[in-house]
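FYI, it's all coordinate maths here, none of it is from the lab. This structure is a prediction, so every number in the text was calculated from the model and none was measured. Cβ atoms are built from the backbone, for glycine too; each structure is taken alone.
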Structure P
Amino acid sequence: MEHGPNFETGSIASTAVRGISHIATLPEVTVKIIELVEDPSSSARDLHQLVSSDPALTARMLKVVNSAFYGLPRQIASINRAVSLLGLNAVKNIAVAASLAKLFRGGAIGPYFDAHELWTHCCATATAAQTIARIQRKNGIADEAFLAGLVHDVGVLVALQHDQAMFNESIERAVEGADFLESEQEIFGETHESFGKALCEHWKFPASLAWVAGHHHDPLEVPAANRDLPALIHVADHLAGEVAGGFTLDLRPEGPAPEVLDYLHLGEAGLEQVRTAIHKVLDSGDELLAAA
């Protein structure tokens, strides 16, 4: 598996990640699940054995599998059955969501930020990203797009845990009308994109996810070979904010950049399909939040 894009992570971001061990340590089983599913020689049995080694993760996953979102005709009592019905990639997504959701349990931090709302936004972004990939027949990256949506704003949590007072200042400036990323850069010396990129690298996530965390606001600055997923998340991020709300202080008021829409060849009909998909997920009862 390819790890870590070849660009330097700022020393401030790297230091921040090393200083917040409770976030920086992603459950080892989650990393192994991603690696296993990306391995073409792996099987459903391999995944079942790996997930079953973590009873708490198994319980959270079954809670999601049996939610209204999947609409299965009867209760699923085993991960083995879930893998058979949903497939390796879907189960991988549920496993990663179940692990990541634990990081977003902090609740409200002051009047303008709530970690739960950030998770809601990330879940909506994941759905939007997967939908865009499918609309554009990019089926090969649809599952990766889902994971990219889940992790794209994880750097916000790093900034919060690194220095809550500085984080609150950047939030308050944005609420008053300042550009959030510019405020982060002035206050921290880095943005949540840099923090997120550093965390993805620390977690040894695939390079594609680090590119997304680091460049979902300026995807066309990414080298052409790595550009599609960050561009897709840029659009999904804005549509999720438009439909689902949640944490949106870092988004352009005018919506996704027109040049990114042009790059993806995504017109209004496609955007409306994505909005409909997000509404469907929200109406099903926040099934991904059940993983928390």
Structure Q
Amino acid sequence: MIKIFRIIFFINITLFCGEFYGQNESFKVMAWNILHGGNDIENGQQNVVKIIKEIDPDIILMVETYGSGPYIANELGYNFHLVASDGTSLDNKSVNLSVFSKFPFGERIDTDYPFFLGGSEIIIDGIKMRFLSNWFHYLPWNNEPEKMGKTAEELLEWEKTEHRYSMIQKVLPYFEKYASQSDLIPIIVGGDMNSPSHLDWSKKTKKIHNNLVVPWYSTKIFEDIGFSDSFREKNPNPLKKPGITWDNKMRNDSHRIDYIFYKGKNIKAIKSDSYMAFFNEPIIINGKEIPYPSDHGIVVTEFKLN
């Protein structure tokens, strides 16, 4: 009888400590480019709110906020951080990036390039983590790069032209710095990279890409410094689950270009999904039909704290 009591006591203490210290806690992160603050369709901001309510993320890494952040945060009851210099009006219509959170914020994460990288620490169950919202320029871009008549090596050289590659060089030191500290402070980066993924242009998929295997720099660089692509980690077959977040009815222009990357020994992706609808057409979530305000799809990843 005493032995049984001890076992029950031990189990209860273990469960209590697990709850108290946040063991096995999970949280959901959403990355979404809402397009011009969601304002390109009637009731666009309201539809942004409706979609977020149905998905119910704990943290949102938003692109193209453009003044809509305070309304969205107030409607949802989230904490709101604008990626801009301290003191900037929260409804400033020129500010691109933002972070929303059900959890309390820690210190700001400012960069010299707030239009395309910045964020905040967020405290989840007593654990400090870094969350960065990110945007890379869309140029150079081609709807069907496999039809450009270039080899894989030539495509990688083409990728370095115009703006995106030079932007990455400017913010790469931040990614490297925070990646090197991720054993102590986990990091999650989400946003619109405006580039296909090297994981989607592999040997598995070369038949649909003119037999090309292309290690696209814009995503490969994250892997090279230890980040994981949460969606492709949980959905490893690009043919069965492509996760398209950019599409167009008028041309062959279908790609996965929005991502949630992460690094840290104390976190692990346990599930990842994507949502996509054409601009101003209905998206159905949880049986509810909502006019879609954006031209980008949504990525949502659920993480577990180890």
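Looking just at distance in nm of label points 7 Å out along Cα→Cβ at positions 99 and 131, which of the labels P, Q belongs to the structure with the highest value? By distance in nm of label points 7 Å out along Cα→Cβ at positions 99 and 131, the leading structure of P, Q is P. Taking Cα extents along the principal axes in Å, for residues 91-250 alone from the coordinates of each of P, Q, which one would give 43, 31, 31? The structure behind it is P.
Using the calculated result -7500 for helix-only ellipticity at 222 nm (-39500 (n - 2.57) for each DSSP H run of 4 or more, over all residues; to 500), pick out the matching structure from P, Q. It would help to have the intermediate numbers written out before the result.
Working: P: -19500; Q: -7500.
Of the options listed, only Q reproduces it.
Which structure, out of P, Q, was relative contact order in percent (Cα under 8 Å, 6 or more apart) derived from, given a value of 20? Value 20 for relative contact order in percent (Cα under 8 Å, 6 or more apart) corresponds to Q out of P, Q.
Ranked by FRET efficiency 1/(1 + (r/R0)^6) of positions 43 and 283 (r between Cβ atoms, R0 = 25 Å, to 0.05), structures P, Q are led by Q, which has the greatest value. In terms of FRET efficiency 1/(1 + (r/R0)^6) of positions 75 and 171 (r between Cβ atoms, R0 = 30 Å, to 0.05), the structure with the greatest value among P, Q is Q.
Which one of P, Q has Kirkwood radius over Cα pairs in Å, as calculated from the coordinates, equal to 20.2?
For Kirkwood radius over Cα pairs in Å, the value 20.2 is produced by structure Q.
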